[in-house]
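Student: Below you'll find a set of structures to go through.
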Structure 1
Amino acid sequence: MLLLSLTMSFSAATHADDSTLQAGIQNLLAKGFSQKIEGVNQIVESGDPRAEQILQALLDKQLFSVKADNTLVFYDKKTDEAQAKQVLTGEPVAVASAKDLSRIRTNNRMRGQIKQLLASIQLMNPDDAMRLAAVKAMVGNVSPDQVDSIRTLAEKEANPDIKKEMQTLVQLAELKSDDADVVKAAIAGLAGNLNQQVRPTLQALTESDDASIAAAATQTLVEIDNKVTWYGHLETLFFGLSLGSVLVLAAIGLAITFGVMGVINMAHGELIMLGAYTTYTIQTYVLPNFPGVSLIVSIPAAFVVSGLVGVLIEKTVIRHLYGRPLETLLATFGISLILQQAVRTIFSPLNRSVETPEWMSGSIQINEVLSLTLNRLYVIAFCLVVFALLFMVLKKTSLGLQVRAVSQNRGMARAMGVKASRVDAMTFGLGAGIAGVAGVALSQLTNVGPNLGQSYIIDSFMVVVFGGVGNLWGTLIAGFSLGIANKFLEPWAGAVLAKILVLVFIILFIQKHPRGLFPQKGRAADN
């Protein structure tokens with residue numbers, strides 16, 4: 001059957017043809033599917049505002065006829081099993097038993113045509129989203145009779161996105177034309193079009209007997225492939241920024257403690273893990289029915305929990321090992337094992353999952369080949385916010401002034417009355433708290449488990465050394481740089497080899513610049 005023209009009398013200015021509607025309804029009551037299909041066409045052709053509802057009820061299996069008098073009714077047993085509603089009048093009809101009704105049955109061919117007709121009707125919908133969805137539903141299924149109607153609608157369409165999709169519909173339909181000039185014009189119009197139907201259709205035309213058509217299709221495909229490749233690089237850049245944000249969050253706390261105190265803290269990964277488990281605990285036991293609220297509450301909670309554990313580690317272990325880096329490394333490595341075993345004992349060795357809030361789920365669709373996941377966007381934004389707050393603390397508060405003084409010249413800072421021991425404890429606690437906040441972010445990207453921190457400790461040290469020990473800007477730039485480099489290397493080198501190549505690069509870089517991208521300043525910096 002020919003699909004009806006999109007614009008045939010289905011507009012506000014057109015009066016519904018009641019006789020055509022009645023004829024369509026009578027055909028729906030027939031037993032043969034050919035008559036039913038004719039009835040569907042007649043219902044749409046009538047221009048009656050009830051046409052869309054009737055077609056949708058057919059698809060949803062909610063259109064029935066009363067056996068006693070063949071009255072057509074809408075009936076949904078799940079909503080109200082005792083009452084139906086007349087299609088024409090909208091009046092209620094009492095239903096004593098579902099056996100008194102006979103469902104208007106459809107087959108695959110009929111359902112396919114109904115979907116096309118519904119899309120045609122929805123192209124007239126005043127809502128932009130409905131029209132766009134209708135256009136996308138018709139891609140690849142436009143008959144030659146519909147081309148002129150869609151072209152007319154496209155000329156009147158004000159929304160540029162919908163207009164472009166309508167033009168794509170027309171051009172895809174014109175590719176099937178017998179006129180070579182029409183086909184070549186359509187091919188030229190599809191240059192750079194990222195619609196999923198365009199590439200396979202053009203690919204088929206590259207084998208056309210007409211050499212000019214095959215050449216034009218090949219050229220257009222090359223342009224589309226170049227555009228897809230470019231957007232692929234953008235997607236890789238986005239994933240690199242996302243990974244870089246995780247590395248910055250994981251390393252920024254370490255940059256503070258390592259830069260100020262010179263402590264190689266191998267337990268830093270476990271402080272990240274504690275932040276992730278704090279998020280899991282709050283979501284599971286404190287606010288189980290409010291994942292969004294629990295995530296927000298987890299941020300300060302994780303900062304406090306990991307920060308207090310950090311202060312405890314500094315006062316009980318680290319304080320007695322200053323100036324002995326090897327012993328500090330071994331002691332903190334032992335602490336990391338203790339924390340891992342404690343978590344295994346309390347929460348079990350199994351990985352736990354943290355529910356992602358609804359407002360962090362889904363993605364932003366830029367075009368047909370590029371989409372940005374919301375959870376990664378939020379992690380990038382969260383990283384920048386944490387960095388900005390930490391930067392303000394170090395630049396605008398007395399604690400920050402003392403931290404910078406101790407990091408640049410510990411002896412002179414103590415001579416000026418700064419209590420270096422207090423600054424060390426506060427600094428270690430601050431770095432540990434930031435690690436806990438990083439754990440909150442990681443809980444939204446991966447499972448929470450006892451070995452979570454071990455996956456990021458080496459990367460954190462690489463970021464700190466590459467950026468420059470104790471320099472926040474260096475940590476930010478190094479984290480994003482390594483994250484982007486990893487993601488660009490992975491497609492052709494693999495995840496493992498990509499990390500090895502990055503490590504080799506850092507080793508070679510440190511040979512030339514042993515203090516990193518942004519070396520620490522001060523008279524005692526060389527120490």
Structure 2
Amino acid sequence: MTFTTQELLDGPGLGTLSIAAILSESATRHRDRPALQFRGQTTTYGQLWDETRAYAGALRARGVGPGDRVALIIPNVPDFCRAYYAVLSLGAIVVPIHLLFKAEEIEYVLRDSGARLAIVAAPQLAEAIPAAGRAGVPLLSVLLPLGAETPIPISRLEVEAAQATPIERYESVNPLAAATILYTSGTTGHPKGAVGSHLAMIEQVSAELLDCTDMQSSDVVFGGLPFFHAFGQTSVLNTVFRRGASIVLLPKFDPAEALQLMVDTGTTIFTAVPTMYIGLLAAAAASDARPPLRYAVSGGSALPVAVLERFQEAFDAVVQEGYGLTETSPVATVNELSNPRPGTIGKPIWGVDVEIVRPDVEDHVEFLPHGELGEIVVRGHNLMKGYLGNPEATDAAMVDGWFHTGDLGHKDDEGVVTIVDRKKDMIVRNGYNVYPSEVEDVLMRHASIANAAVFGVADDVHGQEVHAAVILRPGASADCAEIVAFSKEHLAAYKYPRVVHVVEALPIGASGKVLKRELVTSFSAPAAV
């Protein structure tokens with residue numbers, strides 16, 4: 001192989017790097033150490049890699065190879081891990097699909113990603129079968145009981161893997177080659193496929209282990225964050241396996257079940273989104289059982305300080321809050337575990353720059369001084385390669401080499417970043433900006449409120465009116481007028497919610513975030529306090 005001088009200087013080079021190495025190397029170094037715990041069964045690193053090689057052999061026999069896209073619709077069970085690393089070990093690209101997607105949404109992702117094959121868990125087949133049929137994508141199943149009837153014949157990956165010749169080693173790929181296509185849950189239109197590289201995701205893991213966490217190989221990590229999402233996939237699955245620690249899998253988050261599982265397995269690290277923290281606190285109020293947590297990690301959306309404080313008191317564990325997006329693989333900033341700053345998202349991780357720019361300037365980057373509020377922008381090794389088949393969206397998000405997050409925040413002289421809210425979630429009442437997260441922080445300090453979401457509803461008089469949907473704690477009572485009066489005591493006149501809705505539940509997306517657009521739709525009709 002020969003290169004011109006320019007090709008040597010500008011080309012991809014000869015180096016290789018694969019996410020599959022994370023599991024392969026740990027299987028060599030920690031063969032007998034537990035990798036997964038699921039429903040009372042333990043899978044060692046050696047067993048998991050052997051099973052993964054067999055799955056890869058079955059996929060190879062079907063013609064899957066470098067660059068092919070393979071969709072996964074699998075919950076947090078061992079089969080996700082086997083299929084995920086099997087696809088990557090062939091040099092193919094993983095396309096994880098949200099478990100809550102309906103047939104039309106699944107069909108869109110299959111078509112948009114150019115998926116060659118979809119591996120689907122039995123519970124998701126009802127939506128996946130018609131979607132794959134219309135998209136012309138063949139299906140393989142996992143977890144489908146023998147003898148189970150399906151509308152069409154579907155082969156079982158477990159059976160094909162048992163008959164296949166396992167691969168000997170994972171394929172070499174360029175470090176900048178695509179590894180995943182993760183679809184972002186946009187507020188309007190179709191989701192966009194963010195293409196992640198092997199380099200970005202592995203550097204993310206390295207930065208987390210070297211500078212951000214205190215994870216040890218003896219740790220037992222809660223595995224309830226969905227692996228189809230960037231947070232669970234990188235900060236739990238890949239990071240834990242790189243360290244050689246153990247994951248306790250929970251396919252669907254239930255607070256009481258999660259608490260008992262963590263107690264039974266001796267879980268030492270809890271990594272979750274804020275809605276899980278709120279649920280676990282509710283479960284802890286009904287039980288004295290506590291796992292031996294060393295610390296906890298929060299991300300996905302802002303964790304109200306009141307919830308953070310209650311969690312630390314209830315579980316005697318420091319909460320480390322971070323921030324990121326699918327497009328940043330996902331972590332961009334994180335609090336120091338030894339010196340966390342509650343209410344902030346910490347400092348940029350190693351090799352990543354985070355700055356604040358004028359939010360009303362779109363064609364170039366105009367940096368703001370420390371302390372001023374603006375849009376958070378990011379650059380570094382963690383950025384995606386771009387949005388698949390959507391150069392316009394990529395160009396709109398990347399300006400002067402910086403990724404525009406759409407989040408508003410400020411940065412202090414020590415480099416600590418505080419996120420205020422999403423630009424699109426900001427409420428403008430009588431010309432004044434209202435940031436929902438600030439109002440939510442106040443509401444979460446009310447003794448009767450378990451969870452709260454603040455959103456703006458169009459109003460002929462004020463432009464937008466501030467609404468709040470709240471869930472009360474078990475056994476608690478509070479009327480809407482009382483909640484309005486409480487918030488009025490702690491917030492400026494233009495900020496406090498004039499309309500409060502007491503609800504049984506909030507609409508939660510597949511990644512654990514509150515879907516405020518659904519609240520806006522539900523409560524856009526005139527309502528009285």
Structure 3
Amino acid sequence: MKSRISFIRYLYFILMMLLVFRVFSIQAVRGEEYSEAAAVQRWRHVRIYTERGDVLDRNGIRFTNRRKQFLAVIQPKELLKDASGLSRASGLLDVPVHDLESAVSKSFLPSAVRVAEERAAAIRDAAVPGLSIVEVPVRSSEETLAVHLIGYVDEKGETGLSGIEKAYQDTLKKGGGVFAGVLADAGNTAMEQFGYRIWDTTGIQKLNIKTTLDYHMQEIVEEAMDRMVERGAVVIVDILNGDILAIASRPNFNPARISTALNDPAQPLFNRALGEYTPGSIFKIVTAAAALEKGISPDTTFDCPGYAMLGNLMMKCWSYDSGGHGTLDMAQAFAQSCNTYFIALGQEVGRNDIIAMAEKLGLGKRTGLYLQGIDEPYGLLPNTMGYASAAEVANISIGQGDLLISPVQAANLVSVIANGGILNRLSLIDCIVNDRGERIRNIKSPAWERVIDKRTAETLQGMMMMTVEDGTGRLANIQGFGGSAGKTGSAETGWIRDQRDVLHAWFVGYFPVSNPRYAMCVFIEDGTSGGKSAAPVFAEISARILDLGY
């Protein structure tokens with residue numbers, strides 16, 4: 001019996017000690033924290049700005065939130081105290097006194113309106129009780145780069161609706177915000193004696209998306225496109241690791257005013273860099289690679305009278321009106337983009353080997369961007385089942401027929417040649433970082449494989465150099481900046497516009513020649529020809545990049 005009483009006493013003593021410790025903890029140790037929490041529960045507030053993580057370039061330069069906007073925070077109870085203050089606020093906000101008074105009388109909760117910088121300065125100088133200025137970032141504007149990749153958000157700035165903004169919504173939304181509020185009593189009445197409060201919780205939990213893009217390269221590309229490209233795309237790839245350094249599409253759109261782009265017949269929201277198009281003569285890279293890998297000598301010659309006869313079907317070379325190219329070897333035919341030669345070469349190689357080479361070089365499949373949340377196309381390669389007619393093989397050999405590739409795939413194709421036969425998995429998203437630049441999670445997963453022999457790649461490099469030095473790609477020459485190499489393409493679409501055939505113009509190439517670093521695709525929708533429309537854009541961009549020391 002005594003032992004039971006002793007046990008109860010000890011238990012009581014322990015419980016009392018725990019209670020004393022808990023009371024001490026609440027009052028002395030965490031008293032301030034609980035007091036603040038209780039106070040917050042009595043605050044009635046509105047969020048006047050929602051923070052989103054930034055989209056960054058490879059060096060941490062921001063693509064988003066680069067500009068500032070000014071919000072005038074209106075505190076109703078303060079404004080209604082003084083008629084003269086209400087009148088002054090009316091003038092500063094350019095709102096009739098009656099309308100302002102009516103608006104602030106509806107609720108004691110604060111509200112915010114966007115004002116111009118000059119008006120914000122005037123409001124600050126006036127120091128009207130009940131009217132404050134808060135400076136917060138603008139998510140995007142007409143000056144924002146890479147908008148087709150980054151995408152846009154809803155009107156509240158809280159939800160991503162396209163691009164990276166949508167794909168990484170759960171990461172980008174983790175930021176805080178700016179709030180304005182007032183203390184209220186149990187009856188939900190504002191406690192005027194405590195005044196209004198504005199508090200900022202930004203920069204605490206914010207997470208950012210770091211891309212592989214280079215901000216300054218992107219800027220060069222977009223400036224050149226604004227001057228030289230009405231509709232089209234440009235993609236630049238680092239051939240050593242598969243990082244996309246710049247990607248742009250035209251026409252452009254303003255992500256801050258998306259409604260104007262929704263019904264535009266020019267389809268500015270469509271990302272042409274990830275569209276699918278007939279490749280035309282840039283596909284001759286594939287045909288030549290298949291021939292070389294099959295053991296066909298580059299010294300093999302064919303005669304070009306300006307056309308090729310396939311039974312009763314005549315397929316013209318672009319040299320038809322001048323009587324043809326005459327006798328050419330593979331390098332000469334490549335440089336002059338001779339259809340007749342490549343039709344003959346394609347018959348020797350065969351449809352299946354050409355398509356197999358296209359697959360090796362990354363066509364007809366995704367490049368790896370889909371692994372990073374980027375919606376990308378597969379493209380299209382012909383079915384290899386069944387019999388292939390001579391005409392079908394001829395079409396494939398020169399990049400026509402059932403072939404579709406994206407500018408991103410085209411840039412990757414030429415990077416294989418520049419990189420000595422190595423195909424890289426492409427990347428656009430590097431990782432997730434916090435505001436201190438600390439890596440939180442990797443997104444990029446590099447991978448590579450050898451897809452053609454190094455000697456084949458070197459032979460093709462020589463052909464691409466000849467194309468720029470003395471062929472259809474002369475306007476892509478940047479001799480003073482280390483030189484360039486590439487291939488032109490003019491693809492028939494079958495469309496008619498203004499009583500003329502619509503052609504898509506391509507130039508794919510790499511630079512500098514002696515130590516290749518960058519592969520680029522220039523695509524011009526409804527262009528004149530690859531040599532005239534796309535090659536000059538390539539030269540302008542590549543020369544500026546090298547001139548800046550990249």
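Laboratory data are not the source of any read-out in this text; all were calculated from the coordinates shown. Since the structure is predicted, the reported quantities are computational estimates derived from the model, not experimental observations. Cβ atoms are built from the backbone, for glycine too; each structure is taken alone.
Student: Computing Kirkwood radius over Cα pairs in Å gives 24.2 for which of 1, 2, 3?
Tutor: Working through the options, I get structure 2.
Student: If you rank structures 1, 2, 3 by distance in nm of label points 7 Å out along Cα→Cβ at positions 485 and 501, which sits at the top with the largest value?
Tutor: 3
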